[in-house]
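Quick note: the coordinates plus some simple rules give every number you see, no bench work behind them. Since the structure is predicted, the reported quantities are computational estimates derived from the model, not experimental observations. Cβ atoms are built from the backbone, for glycine too; each structure is taken alone.
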Structure P
């Protein structure tokens with residue numbers, strides 16, 4: 001049975017004290033027995049270590065928002081996989097649409113980051129998705145398939161045990177717009193099918209695929225009810241404990 005996952009991407013929000021306060025509020029409210037559901041939060045990099053400490057012994061996993069493709073070197077301002085592992089971070093988000101659009105991360109670069117993460121035994125939440133322009137041109141399936149093929153299809157079958165995919169329609173991030181539950185299901189089903197075709201049904205059936213487009217307490221339950229939606233990568237709604245808890249409870 002594939003895992004249900006609710007991951008909060010805090011982006012460049014929350015100071016040190018605010019991050020710890022939010023984690024404390026969440027851990028006091030989240031049951032220690034979440035059955036088949038994993039809860040994750042991704043603070044900004046400067047708050048990763050204190051957040052790991054604050055979440056120690058709870059059911060909350062602290063994850064990273066990004067990492068560099070090299071393990072060390074003259075890369076000012078960057079963070080390597082070995083550094084993340086050294087502070088107890090075991091999962092990283094890669095390929096978020098903001099990293100692609102603002103910082104020019106390509107599919108080829110992301111393939112290198114994927115390899116670096118796996119070499120450091122770090123699980124990956126790999127983001128894919130299309131812009132509104134691409135969807136209007138009816139090229140969204142081609143776009144998402146290309147992102148997966150170029151960055152992930154060089155992996156071995158065994159590597160997929162450490163891959164989670166997050167589908168994020170770029171036009172629904174931070175805009176208040178949301179893909180309909182049927183649109184989300186359609187893309188998640190498509191992703192599962194192309195991975196099945198490349199690898200095996202066992203791999204595709206066990207792959208967790210998250211939805212990452214403006215999930216909120218009032219739409220989470222309907223989205224999560226879809227057969228191929230295994231949870232969410234939550235942005236703004238994860239910054240407020242009440243909203244994030246409501247989304248967690250929806251799954």
Structure Q
């Protein structure tokens with residue numbers, strides 16, 4: 001469903017020259033799988049997800065999403081995915097209902113189908129209490145639910161979610177985690193980044209550990225526990241970056 005082949009992302013800094021936000025990253029995500037990206041701030045998670053969603057182009061390498069080359073057929077990739085980013089902005093004067101109808105119109109969804117989907121989304125994300133309130137009057141959690149609703153309106157086969165529960169209260173987080181579980185039960189493919197180790201334990205079929213632009217290990221949590229002899233994801237992550245000479249400060253251990 002998702003195939004990433006040796007991608008690099010190169011940026012240029014006027015003072016220091018070229019630098020790589022991603023360095024020779026390769027992995028696959030199977031149909032119906034939940035794949036989690038774990039790593040500290042600045043590891044390259046958001047850059048990678050933006051490339052998968054065609055918001056940004058890789059400097060080298062190839063990305064295939066739902067059978068489409070992201071550079072050659074970006075519009076087909078966009079129709080295949082629901083992308084949630086922390087930088088996604090909503091129109092403040094629209095309500096959640098209006099937001100879903102607005103974005104649904106981009107995909108040519110018929111009125112009856114759209115209204116049925118909206119009703120399902122509102123129930124799934126527990127949005128009834130604020131569906132008619134304008135965005136600027138909503139709480140952080142309500143805005144996040146609306147952002148996810150926007151991603152769901154065209155019923156994509158693939159979700160790409162960048163830290164979907166970051167900064168949310170426990171009840172809102174649970175609703176979003178339940179949504180992810182429910183979409184997996186429907187056979188959807190999901191790739192998401194997170195700082196929260198318990199989310200990876202609860203949700204992920206496999207995880208990828210990313211640091212300083214490199215994907216340093218992938219596998220199921222049980223596989224990585226067996227390989228490292230560690231009992232939790234945090235210690236597994238620190239084990240691998242230590243093995244590869246990445247552990248040069250306390251920043252990493254404090255960030256995951």
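Given 20 as the derived value for relative contact order in percent (Cα under 8 Å, 6 or more apart), which of the supplied structures P, Q does it correspond to?
P
Among P, Q, considering only distance in nm of label points 7 Å out along Cα→Cβ at positions 109 and 125, which has the greatest calculated value?
Max of distance in nm of label points 7 Å out along Cα→Cβ at positions 109 and 125: P.
Compare distance in nm of label points 7 Å out along Cα→Cβ at positions 117 and 149 across structures P, Q and report the one with the greatest value.
Top value of distance in nm of label points 7 Å out along Cα→Cβ at positions 117 and 149 goes to structure P.
Figure out for me which of the structures P, Q the number 3.4 belongs to, where distance in nm of label points 7 Å out along Cα→Cβ at positions 53 and 69 was derived from the coordinates.
Clearly, the read-out refers to P.
For Rg/Rh (Cα atoms, Kirkwood Rh), for residues 133-196 alone, the calculated result is 0.96, so let me know which of P, Q that is.
Q
When Kirkwood radius over Cα pairs in Å is compared over structures P, Q, which one is greatest?
Largest value of Kirkwood radius over Cα pairs in Å: Q.
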